[in-house]
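Asker: Listed next: structures, encoded as structure tokens.
Just so you know, all these numbers are worked out from the coordinates, no wet-lab data involved. Keep in mind that this is a model prediction, so the values were computed, not measured. Cβ atoms are built from the backbone, for glycine too; each structure is taken alone.
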Structure 1
Amino acid sequence: MALPARWQQKLEAADPAEEIMQLQMGPSHPASHGTVKFNLKLDGEHIADCDVEVGYLHRAFEKMCEQGTWTQCFPYTDRLNYASPVINNVGFALAVEKLCDVEVTERCKYLRVIMSEVSRITDHLTCLGMAAAEAGAQTVAFYTLEARELLYDLVEAVTGARLTVTWCRVGGLAHDLPDDFNDRLANALKNLDSVLSDCDQLLSRNRVFIDRMSGVGMLSSADAISYGITGPLLRATGVAHDLRKADPYLVYDRFDFEIPTGKHGDNYDRFNVRFREMHQSKRIIEQAMEHLPDGPVMIDDPRLVLPPKERVYNSIEGLMNHFKIIMEGIKVPAGEVYQAVEGANGELGFYVVSDGSGRPYRVRVRPPCFIAMGALNKILIGHMIADIITTFGMLNMIGGECDR
């Protein structure tokens, strides 16, 4: 069988006399995240074409979810965008809760918002710190990682883990905040303010950084919408689209915050949008903590929620309830639903189908950075080899989320 022209072209050896040189960059390149390969066609140092292969981590997120119970899917969601795992937890929980037609408690809603915004900040700190390091500003990377560590300590105190949090449950949360959460949060946010101020002075008006980022990787708002790009990459083009305002979920409609946007859709705008979004996340956290209600963090429904250990150990009804949920899974009504949340990289959506059993019949995720990778070819053409590193860094491709 004849190969398609696109693949035939890949297999053909380059003509040594041809002006256009073919070069493969990655996946072993330090900036390619271990799986991504850029098949480049170069005119000197300028990029004439770039065929991006995202590669595989062989994780099979969707099919693994279909093999376990609904509750057992939460550890798999942690490993999508592992820089902001709480947001993944929340998105999947909201999708299943929509199928079950249940509404979580007020305190649970506020806590999900607070920890989602903490995760958004850790994600942006990771992205901007590494992007600065790839442009030569290693000091900024150390500063952002220092602030991120304090927030990771906060996440660990709440969930029990730094990255693989598995904190959300269908119907609520695994457990409430620790007693010293307020002090930990205040210390982390105070340190964050100091770090953001230092990074602003080091980068935002740094001539070398501006020259490396400004005017590079430009994308128009029309092209961004055409590619289906969302999140900071879309907002950098000037489109003020954010699901927290466009289609509010949980209690985001109760908070006052802004949607930072750019003008040119270049790497510098992407940097500034993420930088300013951290300040807005801090505003949301402070408002949520001020109005945080008391009460339980789980609904009282034996069909969905495991009974307390006291009941499991001391009553046959509690033991049977525990055994049924663990072994068979919660029974989610038959149907299908799509639920999206505003992830750190854009619209993170979960499409789930239930056949009424204790296991998902179908799970499909819409990962925002996978969509963004589709536009990388258009973004890079015409730029130089050195611009691949900074542009790819500002797209913030996360391998666990991008892997199909």
Structure 2
Amino acid sequence: MSNPAHKSLINRIDGVTFWLYLALVVIGIVAVFSVEYRSTDPSIFMMSKSHMKQSMWLGISLFVGMIIIFTESKFFSSVAFLSYAICLLLMIITIFAGVNMKGSHSWLSLGGIRFQPGEIGKIFTSLALARYLSLTETNFKQTKDRLIGIAIALVPALIIILQNETGLALVYFSFILVMYREGLPNSILISIFALGFLTVSTLLLSHMAMFILITTITILIALLMRTTLKREGASRIVLIGSFLFALLFSQIIIPLAFKKALKNYQIERIYTMLGQDVPQEYYKASETTENKKKDPGYNVRQSMIAIGSGGLFGKGYLNGTSTKNSFVPEQNTDFIFCSIGEQFGFMGSFVVILLYVLLMLRILFVAERQKSDFSRIYGYCVASVLFFHFAINLSMTIGLAPVIGITLPFISYGGTSLLSFSILMFILLRLDTERQMMIH
């Protein structure tokens, strides 16, 4: 068997990962074309059309990818912290000098090119987190080092929230999965799920009902752990602290966030997902008239109708009723998957989902075979970001998650999105070519 180190650089590129990536991008261009195609178009090669722009961005992505492949692999770890700091600076500048698009202030305009620093921030956050966690002086069992790792992941999210781009900000929480792989204790994940349960319960129940629920659960825990509570003072402090925090969170923090931070359309999307009407106390009078003209569940219902109408094998390419007649808003971006479901049915949707699953499993396989901690952790960062986008976007299209503007990787239309995901992939491919090396 030949030693991988003796192969040429191109031959050391993981072909399975590359071809899965390329297959998804091509499917995306085909899907975007089907959304905007009209029989009256004079040509399918009109540069004003989204599929042609996406094809151009694929060419740019492959060109940038080749530059990455021929870049020294140690370069990515050496510039990790600097690139992260520059990206944070760009995000902060965007708060004050960004372009307002659809209520979001997360875009910067340089000449005729617009891009989202938050999108490319996923790349530099992945590099910075991988660099920090792979440092010899980092001991992830220590609370201080864990807090620094969490800060590296979530500071960009906080800045993006200030840009009024909540959906993109949530993507950065996917890095918690990476830290869990590196030794974050189960108690953290349990706390996250408990916080999610507390949030949903607060939205569904009245203030009094939540008070009774939290008090009852606390009493039950105290009864089950009475021996431990008598013996350990720290356990009593934790239980009382958790009780007080749960009350504060449900009675004050959530209501305040809905009244002050979220807009009506965001609140409507959340409650639509939960199958509930929005409580009158959360409506803002200045927005009420405008929002009453809109149906917050329209996009999701039309998406589900399109996917369901595809049946087992679909209506055929370019024959989708919802696709051709633009019944689903944002169909070439957030809701691109419904065009696949309508035209290619359950089988076509299954193939696309299978490609994603295979790609993510392959990335995990590639990550685990690295000798370098930096390369392994970076691989997990890529997998986590892809998984979050994939899971949330599909959940959005079938009504299992609120519509928060999360794109489907490689398939949704968008130059910045495609380029950032491509860079994530090609850096991983480059690091993998040196998998026998210890990159620090």
Structure 3
Amino acid sequence: MIKKKNSRLAAAEIIFRWLEDGSFPDRQLANLKHDHAFVMELVNGVVRSRNMLLWLENRWVRQQPQPFFRAVLWVGLYQLLFMDHVEHYAAINETVEAAKGHPGGTGAAKMINAVLRRAQRERNEVLQALAKQPAHIRLSHPEFLMKRWTRQYGEADTIKLAEWNNEPPATILRIEQSAMDAADFIDKLREADIEPLMHPYSDKEIFLVLPRGIAVRKVPGYQEGWFTVQDPATAIAVDLLAPRPGEAVLDACAAPGGKAAIIAGRMKGQGELVAMDLHDDRIAVLQENRQRLNLDWIEVVQGDARAPQKVFGDRRFDAILLDVPCLNSGVLRRRADARWRIDEQRIETITALQDKILTACAGLLKEKGRLVYSTCSLEAEENEELVSRWVRANPDFRLAQTGKAFPPESGTDGAFAALLRRK
């Protein structure tokens, strides 16, 4: 019989790699075979709580631990202080065991055991002390980011946004109404003992919030393509684009394909809809979702949005959706690691890329065509400032309309979209 791997050790190894080289935890979690939900909660919680855990470490540890043992220690501290459903005995013992099998593990295990037992004894006291720390520590966001948001949104909304980001993300389904009647789909969920909540953002599209702990692949209608997993904020850009039957439409950065699916529904299967992305793995996801949703009429192509003419030549489109790569600061609830990768240099790099993509793809529009530029970011440099600057530099375009979602107000992911019309 194969012994199941210590779940705390699995979590610590993922966190160690993240601390060492910035490896995306979600990619490592995807390959996990055992206790996936528990390890995912633990890893995402530790990554999200980095500033709090550093503060705790500095409070209780005399000498900075080696990176692997820091990861183990943080796994233990997060369980004891922030996971109320975990037994303290199991958290301490399994975490200490996770340290023992590595070089230097005996001494490190003693230190980790002592710190975790102290955390257990002083839990209420230390949580009260943590609550009095500056916002970037107690809410575990980069100080740099908190200051930026305070300048842009004010202190009160910045606190609300950081608190929102620290809540577990909901799983939200968009009903594919061309495949399944909304009322019938809800009945099917209830027959499977799943009681969904209607998301208040539902309008043209209908979004349902799943109860926690429901595996998406086990939801009725997954294989039949009755729904997509999709936040309501994704509809903002498509609403501005307003695709119509018979048009030629390009979704230029399309993976995983949620917005393309909404566009397809609005076009009623009539016209040309092209979904493009660059990397093999993202193309594979697009193909899989196209097949699952029975949207074979969508044309999937592999290409670089920085140089789309290499793919399309003289081909032109009535409407283009341009959901550009961004800092993801509007989806930090779902992307626990993204908050730690935002800095001034990255902002400069990403905005240069966004401008280049916008300029390249705008050249694919027909006369009087329209383009929607969108991000899942909250940073003005990527959104309002970039669009305004670009329109000034491209006088044959005008800014017609914008849309935005601020998570604490909208109850959705953060998003920005701008409708640009060719004169």
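Asker: Determine which structure produced the value 5.5 for distance in nm of label points 7 Å out along Cα→Cβ at positions 198 and 302, calculated from the coordinates; the candidates are 1, 2, 3.
Answerer: It must be structure 1, since only it matches.
Asker: Where is FRET efficiency 1/(1 + (r/R0)^6) of positions 22 and 390 (r between Cβ atoms, R0 = 25 Å, to 0.05) largest, in which of 1, 2, 3?
Answerer: Between 1, 2, 3, the highest calculated value is found for 2.
Asker: Matching task: 16.6 is the computed value of mean projected area of the Cα convex hull in nm², for residues 78-261 alone. Pick the structure from 1, 2, 3.
Answerer: This value belongs to structure 3.
Asker: Moving on. Using distance in nm of label points 7 Å out along Cα→Cβ at positions 62 and 374, single out the structure from 1, 2, 3 with the greatest value.
Answerer: Between 1, 2, 3, the highest calculated value is found for 3.
Asker: Quick check on the output: 2.3 is distance in nm of label points 7 Å out along Cα→Cβ at positions 70 and 350, derived from one of 1, 2, 3. Which one produced it?
Answerer: Working through the options, I get structure 3.
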